[in-house]
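Structures incoming, each one as C-alpha cells.
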Structure P
Amino acid sequence: MPLLRIFAILAAAALSGCASTSNSDLRITDRGTFIPSGRLSVDIAPRGASVPQGPSVPHTGHGIEMGITGASGDDSQTLSAGALPAVFAGRTFTVGDTLRHEFDWRFAEIAYRYRHFFGGGTFGIEAIGGLAYAEFDLTVASATQRASEKLGSGGLVGGFGIIWKFLPTTSLQSRITLFGSGETEDVTAASRLDVYVAQALGRHAAVRAGFSGWGLISEREANDAFGSINSRIRARFSGVALGLDLMF
C-alpha cells in the first residue's frame with residue numbers, strides 16, 4: 001500500500017471530522033478502561049558498555065519488540081431529534097434510540113526498535129516501525145434490537161517515545177503509536193498514547209504502571225446487505241495501564 005495512503009488514513013483518525021452524510025456515526029468513549037499489556041523484546045545490536053544492569057534497563061541499541069494489549073469497555077449514545085439513523089451489522093437504529101455500546105479491543109505488533117540515550121544515559125528517545133494486527137469486537141443494542149460485528153485488520157505500525165531514567169533501574173516513559181491498515185470496513189486506523197513508570201526486576205524483566213489512551217476509526221464506506229451505508233465508527237478509550245516486559 002502506498003505510504004501516502006497510510007499517512008492520509010492516520011491523519012483522518014487524528015481529526016474529529018464531520019459526520020457521515022448518509023447516517024450518524026457510532027461514537028464510543030470510555031475513560032475508565034483497564035488496559036493490560038505485555039512485551040517481549042530482544043536486543044540485536046546493543047551497546048554492551050551502557051547496559052551493565054542487563055537488558056531490563058533501557059539503553060542505546062537496536063532490538064526487535066513484540067507486544068500485545070487489549071481492553072474491554074462500554075458506553076451509551078442517544079440519537080437525538082434531527083439526527084440521522086445509525087446503521088450497523090444489517091440493523092438500522094433510528095432517532096430517539098439510546099444505543100448501548102460494548103466492545104473488546106485487541107492489538108498485537110512486531111516491530112524494529114531503536115533507542116538512543118544522550119550524555120550520561122539519563123535521557124533518551126526511541127522509534128519503532130513494523131507490522132500489527134488490530135481487532136475490535138463491537139455490540140450495539142437498543143431497547144428493541146441488538147447487533148454484533150468483529151472488525152479485524154493487519155497493517156503498519158510506527159511510534160516515537162521519550163525515556164527519562166530518574167533512578168538507575170526506574171524510568172518514566174512515554175510513547176505515541178500510530179497504526180494504519182487502509183481497510184474501510186474493518187479497523188481503518190488507530191492511535192495510542194502511553195505514559196508510565198517502568199521498574200526493572202532483575203536483568204530480564206520489568207513492570208510498567210501508568211496511563212494508556214486509544215483512539216480508532218472504521219470508515220465503513222461499503223453498503224450493507226440492505227443497501228444502506230454502514231455508520232462510521234469512532235472509539236476512544238483510556239485508563240489505568242499495567243504491563244509486564246521480558247527482555248533478552
Structure Q
Amino acid sequence: MATAGSTNRNSQTTRMPLGVTNAAQWQTMSNAGLLDPTWAHTYANDFDQYVSGDWTLSGTGTPAAALAAGDGGILNLSTTAGASDSAFLIKNPTAFKVSTANKQTFFKFAGTVSRTDGAFYCGLTSTAVAEASIVNGIVLYKAAAGTTFVLDVIAASTHTSVALPASCVIAASTYIELGIAVDALGNVAAFWNPTTGNNQINGGVVGSTAPRGAVALLQVPTLPTVTLSPIVSYTNGSANAVTVGVDYLVASTER
C-alpha cells in the first residue's frame with residue numbers, strides 16, 4: 001500500500017501469476033490460466049459504440065437513440081414531446097433464457113432519466129411493449145407519476161410483483177444503478193444502487209438513507225420460459241420530451 005511521499009505504488013490487488021480458472025478439470029480451458037469466457041452467455045454494452053442494427057427502436061412519436069458525450073459512454077434514448085410519446089430500445093434477437101434449472105441470470109442498468117413523471121422500466125422481455133402488456137419478462141418498473149419501483153416477473157401474461165422499499169426513489173437527472181438476479185433456485189432479487197467495482201459501501205459513498213444492494217425478493221415465482229432480451233423504455237407522462245441517458249446494459253445467463 002502506497003504512503004504519502006513513497007515511491008511504492010503497489011496496490012492491494014491479488015496477484016495470481018499462474019492464473020485462475022472457472023473450468024472443471026475435464027473441460028477444454030481447465031489449464032488455460034484465464035477464465036473461460038464462454039462460462040456464461042453475456043451481453044455487455046457500455047455504449048462507447050452503438051450499432052443500431054443490433055437493436056430495435058420503437059415507440060410513439062419519433063423515438064431516437066444516439067451516442068452522447070459523457071463519462072463512461074452514454075446512449076441517449078429520447079422521446080418526442082407528445083403527452084403519450086414513448087421510446088423502447090430492445091436488443092435483437094432474444095437470446096437469454098431465465099428458466100433453466102440450477103442456472104443463474106443477471107441484469108444491470110445504470111444511467112439517468114431527465115424527467116420522472118412518465119413510466120420507465122428496464123430488464124429482460126420478449127417484446128417491446130408497455131409494461132402492462134408484457135407477455136414474458138423480468139423488469140424493474142416505475143409507473144407514471146410515481147418515483148418508486150416494483151420488481152415484476154411476467155410469465156404468459158401473469159404478473160408477480162413486489163415493491164422496492166419506499167426510500168428507493170428515483171430523481172430527475174440523477175444517476176441510478178438497478179439490477180436483477182435470478183438465483184439457481186429460481187428466486188428473483190432486485191438491486192438498488194449497489195455500486196459497481198471499486199466503490200466500497202461506506203459513509204463517503206452512500207450519502208443516502210435508502211438501502212443498497214438486494215432490496216426486494218420474489219421467492220420462486222413462475223418464470224418465463226421463452227428467450228428474452230435486454231430492454232429500456234420510457235413513456236411520457238406529460239407533453240415534454242424526455243431523455244434516458246443509458247450508461248450501460250448488461251445481461252448474463254449461465255450455461
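Derivation of every value follows stated rules applied to the coordinates shown; laboratory data play no part. This structure is a prediction, so every number in the text was calculated from the model and none was measured. Cβ atoms are built from the backbone, for glycine too; each structure is taken alone.
With semi-axes √(5λ) of the Cα gyration tensor in Å coming out at 31, 24, 19, pick the structure among P, Q it was computed from.
This figure was derived from Q.
Output the label of whichever structure in P, Q has the greatest value of relative contact order in percent (Cα under 8 Å, 6 or more apart).
Checked P, Q; max of relative contact order in percent (Cα under 8 Å, 6 or more apart) sits with Q.
For distance in nm of label points 7 Å out along Cα→Cβ at positions 85 and 149, which structure out of P, Q has the highest calculated value?
Sorting by distance in nm of label points 7 Å out along Cα→Cβ at positions 85 and 149 in descending order puts Q first.
Ranked on mean count of other Cβ atoms within 10 Å over residues 141-148, which label among P, Q comes first with the largest value?
Largest calculated value belongs to Q.
Which of P, Q yields 17.6 for mean count of other Cβ atoms within 10 Å over residues 109-116, as computed?
P
Given structures P, Q, which gives the highest value for FRET efficiency 1/(1 + (r/R0)^6) of positions 69 and 125 (r between Cβ atoms, R0 = 30 Å, to 0.05)?
Going through P, Q one by one, FRET efficiency 1/(1 + (r/R0)^6) of positions 69 and 125 (r between Cβ atoms, R0 = 30 Å, to 0.05) peaks for structure P.
State the single structure among P, Q that was used to calculate distance in nm of label points 7 Å out along Cα→Cβ at positions 53 and 77, giving 4.5.
Answer by label: P.
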